[in-house]
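Enquirer: Pasting the structures in now, so scroll down.
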Structure P
Amino acid sequence: MKALIVGPGNVGQELSKVLTNHGSEHEFFAKHNDLDSFTRSVQPVDIVFVTISTKDKGEAELSYLMRCIELGRPVVTCAKGALAWHFETLKPHLGTIGFTTTVGGGSEILPLAVGNASDPITNLRAIQNGTVNFLCWGLQGGMEDEASVLTEAQRRKLPEPGAIGLKKIFDSESRDMWMKASITYNMTGLNGTVSPDNFNVSLMEEGVIRNLLRKPGNRFALEIREEPKFSFFSDEPFSLRRGSWHVLGSFVQDAHNVFPGLSIHEESNAIIVERRLSGTNKKSGLGAGSKPTAETMFFVDAKRLLKAD
């Protein structure tokens, strides 16, 4: 297998190690907004991996994905912007794109959210941001003090690039959560499609953020259902309504009771999906982190696409 990695950042570097360890030839593409060069670079490869950060509304990611689709090249992405803002454009091509890690990193929780008209989803709740989950876990006693938590988060390369300090990290991760919420809702197929622009957003003060992160039992969660079921705080960083469906992102109390039997420690992600006929399915695993993301891109998405090809 010969691969092209778009973006030499943290995930791209980890992916390079995974490919090397499995004898796969690969190279990096790091030329910004140069589709002609990208087209030439894609020609000799078997698969493309897009590992860039979302700096816009997914336009850069979308251009790479669509060019791969046009050229008939399987493509795997961990970038969220294209699916969050341009879901309708990509929807006809989802079978040729690997996007498991766009929500949940290496936890593989997104496939549980895929809609099924004969067995529709009635409720979905998920912890989708490993960085915020790590902050909750650390500040609630998992580590000694706030400074240690922030230092360890940076060491693990969990925050978005350039985010330093509690509020800046949380604000940057909030954008990440809006994107993931959009992708998750769109995958359910419940009532039309949404983008991060559709959410009602409330940025909180640092003191409020700190108190919510520190409160024992708290976790930040997404819920999608017709009527909110669990006890959320009044401080709701984002929410929207589509028809009778509510999409709410906020801190949930007593998270171990909301996600029974699932690991919600450190940078874990978790999901519980209730369907009308088949009942409840749930899953948890490592969310944030370059290594689990890279490994899932290779072992799950790339293997599936190349086998189908």
Structure Q
Amino acid sequence: MTVKTQFPDESVDGRFVRQGDAFREWVTADGRSGFPAQAGRYHLYVSLACPWAHRTIIVRALKGLEDAVGMSVVDPVRDELGWAFRDVDGATTGDPVNGFEYLAQAYRVTDPHYHGRVTVPVLWDTRTKRIVSNSDDDIMRMFETEFDALAAHPDVQLYPAQHRAEIERLNELIYETVNDGVYRAGFAATQAAYEPPARRVFETLDALDERLATQRFLCGAAPVETDWRLFVTLIRFDPVYYGHFKCNLRRIVDYPNLSGYLRDLYQTGGVAATVNFDHIKRHYYVTHDEINPTRIVPIGPLQDLTAPHGRERLA
């Protein structure tokens, strides 16, 4: 599979331009949207390798929605037919809800005329038998704000009112320059397309490291949505983005504050269980064979994410 096959119509003059989300209905606590928050009604299709899907998995775990929203995990190695429901290891699940072999089937059932790229995550409605949303941003926000009546941990507030303006500002900056920035660098087809986004990645990481010198999390003493949006890129950075995507000015371990911050988030209850480095590394190094034609998966790097982070002093 080539990069063009994986990302059809997403290259402009050698620059990677991400496809927009196709399905953006909302689940609401009061049901005014037509999709009421109900236990057992919705199912999450994810890849443990994908950072966008990983965000929703983390919020589901932090809010304690595992009993209310089911989840299926695809094979991390995506072939020419896309994300597949194959029971290849203890972490993949198959699809017990619909019996789909490929996630593309969920897209075709929802819209028979859909011709875009099939992406994760997907929030599926088992009652209407269609995709509610394939937007990680929206699914995160729904889990954060609309499912409290079903959550084991409704007190976990990831979108607190007093920080919403700053959350939105940081979300946009971090998405443009870091979350998607590593992809813009990694999938660039020319030197001119590669260098600007690669440099912007580190401009933002440098600024975030400085910000985190005086506060434990991005908006103060407790992690919010933005911290987890950043986390999914940081956790993949040294194993994948540093080498595979050529974002190699510095590693996260080289940053005094970001490295401790990463360990702090990783050690948050329930989060480490959402991180699967085997899926992460096999997905990138095997699936992106135009970048890594040998499909050899590196054995490193060695990391100790359970080491003391020392960030409590900033609480």
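Enquirer: Thinking only about distance in nm of label points 7 Å out along Cα→Cβ at positions 113 and 177, which of P, Q has the largest value?
Expert: Top value of distance in nm of label points 7 Å out along Cα→Cβ at positions 113 and 177 goes to structure Q.
Enquirer: FRET efficiency 1/(1 + (r/R0)^6) of positions 73 and 193 (r between Cβ atoms, R0 = 35 Å, to 0.05) was computed and gave 0.85; which structure, P, Q, did it come from? Write down the numbers at each step before the final one.
Expert: Details: P: 0.85; Q: 0.60.
Checking each candidate, the match is P.
Enquirer: Then there's this: In terms of FRET efficiency 1/(1 + (r/R0)^6) of positions 257 and 289 (r between Cβ atoms, R0 = 30 Å, to 0.05), which of structures P, Q is highest?
Expert: Greatest value across P, Q: structure P.
Enquirer: Matching task: 28, 26, 18 is the computed value of semi-axes √(5λ) of the Cα gyration tensor in Å. Pick the structure from P, Q.
Expert: Q
We did not get these values from a lab; they are worked out from the coordinates using the rules stated. Note that the structure is a prediction, hence the values are computed from the model and not measured. Cβ atoms are built from the backbone, for glycine too; each structure is taken alone.
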